[in-house]
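Quick note: the coordinates plus some simple rules give every number you see, no bench work behind them. The structure presented is a predicted model; accordingly, all values stated were derived computationally and were not measured. Cβ atoms are built from the backbone, for glycine too; each structure is taken alone.
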Structure P
Amino acid sequence: MPSNTELLASIKASAQGITLAELLTQHPDVARRTAQRQIAKFIDEGLVIAHGEGRARRYFGVNAPLIASTQTNNTDAFPAFIPVSADSQDVLSYINLPLEARKPVGYQLDFLNSYQPNKTWYLSESLRRQLHKMGKTTDNQQPAGTYSRAILNRLLIDLSWASSHLEGNTYSRLDTRELIEHGRSAQGKAAIETQMILNHKSAIELLVENIDTAEFNHYTLMNLHSSLSENLLPNPADEGRIRQHAVDIGKSVYRPLSVPAQIEDALKLVLNKVSQIGDAFEQSFFIMVHLPYLQPFADINKRTSRLAANLPLFRANLCPLTFLDVPEQAYSRATLGIYEMARVELLRDLYVWAYERSTQEYLAIKQDLAEPDPLRLTWRDFIKRTIHQVVTSPELDPFTVIQRLVKAEIPEAEQKNLQALIIEELRRLHEGVLARYGLRPSEFSTWKAEHQSNKG
């Protein structure tokens, strides 16, 4: 009769995993119940992991070299300081297997179809209560977007930097601040990294400035992706458009949908379901799960989902989810659990941890935040429109244009102060803020050249 060591060796020898039936075929002298008891012992001892259910359940050996590599390789290991549940550990056990040991899978429409808004919950009631308690601000009863506008300057830096960092961007937070606040690119950094930061800034402004109309619909999502992908895709036609070709996911056996019509139909269903969800956090987490899983765009799907996940938080005046301090290896592992297993547990644990980090940061700085300028807040649309008109009319004197528009539309008591505010905005204008005013870099360059030459 074979020893327990021989049974374990047979499991470890199968790179694709082995079913109980296959194991018993190799060891016909072993009784089924005996094999089951021994496999359960191997699992308890951390020598074997299981994946699948019923007769399809496969067992994989956990080899010492693999354990060592996941402990020492920061690129692959899920950080030990982030607490995870037993279910998440199960996801990690499978994801940590070598690529060749994981079963290739395609898009599972049932994963989406089985979700019923306000009946199915990825976040339990107690977890939602916890998140609402963590994210509550003093602006909860104010109009939608009040809090996000109040913290916008800090938000632009934090979220742009952290989300870009998850994509391998090497800008420091200080570099990001210099770029966003002063338009100064970091020395020694690739142009693509600078573009990624600026695109995040534009996309965040798009959401915050249009919070009254921004919804989980085709228009908002396409424009969000277009802002994030500007000048970053090999084919500019892919910006803000449904993917027209197949894509592969790096370091994954997941194969997304490849037919554009199928992608379009699935995206409609995603947007329909997320729009019906009543809880802000459930909405936020749902889009973080299903947008990357579908991969509706040629690239920049995860970035789009991270910003989209903030839309319901902005609307509810909750603390944002900035992804500060989220390790790339944790995020990539959690998304692999979605891709290859259609399981949300690991991403859910990371989401909660990340949100707690984010709220701690923002609640700590809340007392230091300046109150929004009432004048700027009241006339923000007029300010944007005026600056746009000034820059797109380089042949005209800026001060004359400003005076004319202010006099025509603004109450006399506020004209002087608003005129001074707009002039100050013009002085601070740089490429990093152009999207806020609906301006193109070429328009800004032409205007700047014209008025610099006039000064000379």
Structure Q
Amino acid sequence: MRVPYIVGRWVRDRNHYGRERLFTYLLNTSDSAVWVVGSRRIGKTSLLRQLEYLTDTPQSNLVPLFWDMQGCANSGDLSFELFMAVEDEAARFGALGITVDELEGQDALVILRRIGRALGARGKTLLLLIDEAEVLISVGRSEPGWLARLRKVLQDGHQRTILTSTKLLAQLNEITADWETSPFLFGFSMVNLWSLDDDAAAGLVEQRQSDYPIQVDPAVMDEVLEQTNRHPYLIQYLCQRLCVEDGEGQVELRAVTDEDLEPDHLLAGLFLIDFQHLTQLERRILLTVAEHTVIDEPELLHALGDQAPERVRMFLWGMEKLGYVRQVVGMWAVGNEYLRRWLRQEWDALRQVQTAPLDEHSFEQILQFGQSQESLSYRQEVQSLESDYAALADLQHRSHAPGSSPGSTPGDNQSGRLEQELDRLQRYLSAARRDLHRTQADDGPPVFRTPTRRGV
């Protein structure tokens, strides 16, 4: 039986589903440095690899470079891995006049500057895609001067940097708090990476982009999306369990059983890492929610009575953005069924965990920055989409006008593609307007702003 679901490996091209709005934002935002935050297995590497795939074309003004920092212990290791990344794409960079051999043995900062200057001379911009950036925490402790110089390169505006990590990277702001300028993450805009939208999640279940799409019973589809909360890894994890052959040898998905929703040791390990990355207040919130099937906000605030309500709401906002919790019919619940069951199974042990890797006050500032930026980013997205839609609508109008060229008449391929693009932009615009309205309607606590800097 051919099982089409990919569990535990990064994907790109047709195997990658959704995130189109995010791709558009990341490739067009005026912010030259973006920090994408997500839990384990949410698709951070796949996001970067798909960005690499989308921009690796002669027509693109952005030239991608994927820099995997995993396993690096110091600046020397990082420099070597960066050179290897360039060498792996020697054809890409050689075609743009960059002699890869001359970069061997050079510091990463030198490599980035040389590549940036060479691409700039050709009217191109480096798109630096950094994965597993948590390595920078240990580098920052041992080599703070080098880290400061790296930040300067990443944020100098001559390249576009997209950096992915778990929320643990917030430690960088703690260990660089005494910098004369500002902590490391100041100057990065922040994006949270979480669940797929409904259509992309359903497409992943049905494998719509595959050569072998799967017919899925609507009841099974609803159950998969509900229990996983549209988490791409959990969708494929569960669907892999549900794969069976029908009478004609075709793959289909059977009904979900209770046993299918029990986390195995691999999931348990991922959940433990994510739990360890929470602050103490976040752990209290999560365990309190897990104690109930659902809990309304007044009851939750009462259970955490030693904390200011606005502070609890701030942390709830951040936890929802990363999928630890979700709202169900106006009440709070654990983010997905697998996580809920693991929390209940490990309840006693988890309540005893006292140490946390993140300073609560420091991380609260990051949450405040993120919340203050959210409405602004949606507003910018709406404006950009409105502009693109208006331009295409005008083009469509002119193509239908009397005297227009025969090659753009209604019904030809060009007109059809134009109509499809307008439909796509309309969907994205509607979603962006809904998100903007939701953030503007939020009655949460006042946000902290630093007038001289962009939020993280």
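Side notes on the structure shown:
- Computing helix-only ellipticity at 222 nm (-39500 (n - 2.57) for each DSSP H run of 4 or more, over all residues; to 500) across structures P, Q gives -16000 for structure Q.
- Structure from which 21.1 was derived, mean count of other Cβ atoms within 10 Å over residues 144-151, options P, Q: P
- At a computed -0.29, -0.40, -0.83 (log10 I(q)/I(0) by the Debye sum over Cα atoms at q = 0.06, 0.07, 0.10 Å⁻¹), which of P, Q: Q
- Taking FRET efficiency 1/(1 + (r/R0)^6) of positions 48 and 192 (r between Cβ atoms, R0 = 30 Å, to 0.05) as the measure, the highest value among P, Q is held by Q.
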